[in-house]
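Novice: Before anything else, here is the set of structures, which you'll find just below.
Just so it is clear, none of the values below were taken in a lab; they were calculated from the coordinates. Bear in mind the structure is a predicted one, so any value in this text is a computation, not a measurement. Cβ atoms are built from the backbone, for glycine too; each structure is taken alone.
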Structure 1
Amino acid sequence: MKTNSPFTTREFICGWLAASTNIIITYPLSKISIQQVLHNESLLKASKYNVVRRSSPRDMYRGLLPPLCQKSLSVSFMFGAYYNIHNYLITKNVKYANHLSIFALGIIETMIMPFERIQSILVNRDFNKKYKNMIQLMITLPQEYGFKECYRGMNMVLLRNILGTGFFFNLKNTSDFYISESYKLPVIQSAAQFVLGGIIGAFISTCLYPLSVIKLEMQKPIGTKFVSPIKVMVEIYSRKGKFMEFYKGGVINAVRAFFSWGIINTSYETYMKWFFE
């Protein structure tokens, strides 16, 4: 949504609300997908562990706070910073305003990566006894291993953020135009926003999923020497000699991404109408 104002907060607010709504609903699916990668498990085994052995809501939602903080801030910045930076560059007649906005946003999003790093530790069952919650990790991780440990795997996160943001806004702008031109009833528009937002999210998430797998593999250890993404790629492939190793957890991730981005896309537009129109 474009505005003539030099700076607006509405995109930040609605992005934060949309992301928070999504995380609370879809977190169990996200957790299962991550644990498939961390523990090299099948979908059935990871689901059985979380649904059968860890049936209480408290166990199912262990590790919720880091992604709730990280994702809500990330999506808030994604919408707010993108539209504000983009509109500012447009008013200044800057060439390649869209590309520069996406690159700047990717860097901004990476700054809050420590939340993502903490989540990867909390959902890793190997550290269940050592680390109890996000607050403990936020204090002890930098103390024990240095602040650099909070940014383990940053290169993969930065690459994923820039590519994902670029794909998302280019496809979203096209779908928003199509929806506004094709459907007039609000309920039909909302349904179309959910479906198209979900398809866009699932497509992008699936295409970039190997980057997330490499990132999670890089983040498995704590306090060890950092390894290059290339070395990690070779290690992942060498397990079974199959490219599909980079898509372990990819099925449930695609399902989660469809619902996540469907919810984010629809709720973002809904919150914009409720609070600012």
Structure 2
Amino acid sequence: MSLAMVFTILCIFCTALLGILFRLSSAFNVRTSVIILINYITCFIIGLIWNGNKMLHQFSIEWIPWILGFGLLFILGFNAFASAIRSSGLPIAVLFQKMSIVITVVAALFLGDPINSIQLLGWTSGILAIVLAYGTNTESASNPFHFKTLIATLIISSAIEIGFLLLSKATFLNPDFHTLFPGYLFLSAALFGFAAFRISNQPTKISKQEISFGIALGLPNFFSIYFMLNALQMEWSGVAFFPVLNCSVIIASALSGYYLFKDSLTSKLIIAILLSTISILLISLF
């Protein structure tokens, strides 16, 4: 097995583990916003240790709008994703998150990227997957809050992907950017999370369980990006890597939700998972 494949498997594991930890936290008396805040603080500290003085001496002022924008989207997206997992279950929440590619395709068209008939078929498959997945959960379908968390997860995940599309076209990128940017992004997300925590009327005392869950979440969150960057720097191209990652995470999350947490896995949801996998492959590989 090549080193690139090892990094890919580790990235899939860390990414799927994020959803599992969120699902597990719902069984404990912990505040989602607090564990997400501690998660991003943990990620930033790891990034600071990992990159050393580079983060202090190789910063560019042109990065600031991107850092702030992505930081806000990440803190909002993680909170929406965690709420969706708690209300609708792990398989459906992850499916909605990964189906953000459906909206991203439309945005790519406006940015001048072409789309062929096979990709259009994949886009249609993704729409059907969303409709089927949402229809399988009667509680979510009848509860406006549950519906909003799923749609928020879909839209914010799409906004993040569109942001990265725009960022890839920026002219100020340099070799250090991709190494240092995640650390600044995590710091930005932590600052937004801290501001929201202070503004809210939540008790300021943080429990040991919340600290433990936050740190446990931060470790796979940081290393999912670290392993992803290493895999992309080796044999993988982004065109092949991301479909493999997203499809694997959808399937792993569905199986984890079913076997670990007894989340419902109906025939409709299984079809939705298959359609979402086909959608990602058709859109990304053709």
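Novice: Matching task: 1.10 is the computed value of Rg/Rh (Cα atoms, Kirkwood Rh), for residues 98-217 alone. Pick the structure from 1, 2. Display every interim value, and only then the final one.
Specialist: Details: 1: 1.10; 2: 1.06.
Working through the options, I get structure 1.
Novice: Moving on. If helix-only ellipticity at 222 nm (-39500 (n - 2.57) for each DSSP H run of 4 or more, over all residues; to 500) is computed to be -25000, which of 1, 2 is the source?
Specialist: Numbers: 1: -25000; 2: -27500.
Derived from 1, not from the others.
Novice: Using distance in nm of label points 7 Å out along Cα→Cβ at positions 34 and 82 for the comparison, can you identify which of 1, 2 gives the largest number? If you can, show how the numbers build up before the last one.
Specialist: Details: 1: 2.3; 2: 1.0.
Across 1, 2, distance in nm of label points 7 Å out along Cα→Cβ at positions 34 and 82 peaks for 1.
Novice: Turning to a different aspect of this structure: Give the label, chosen from 1, 2, of the structure having the highest value of FRET efficiency 1/(1 + (r/R0)^6) of positions 114 and 202 (r between Cβ atoms, R0 = 35 Å, to 0.05). Walk me through the numbers before you get to the answer.
Specialist: Values: 1: 0.80; 2: 0.15.
The structure with the largest value is 1.
Novice: So if we calculate relative contact order in percent (Cα under 8 Å, 6 or more apart) for every structure here (1, 2), which label has the highest result?
Specialist: 2
Novice: With distance in nm of label points 7 Å out along Cα→Cβ at positions 66 and 258 computed per structure, which member of 1, 2 shows the largest figure?
Specialist: With respect to distance in nm of label points 7 Å out along Cα→Cβ at positions 66 and 258, the highest-scoring structure among 1, 2 is 2.
Novice: Okay, moving on. Consider the structures 1, 2: one of them gives 1.9 for distance in nm of label points 7 Å out along Cα→Cβ at positions 74 and 250 as calculated from the coordinates. Say which. Please report the intermediate quantities before stating the final value.
Specialist: Details: 1: 1.9; 2: 2.5.
Answer for the origin of the read-out: 1.
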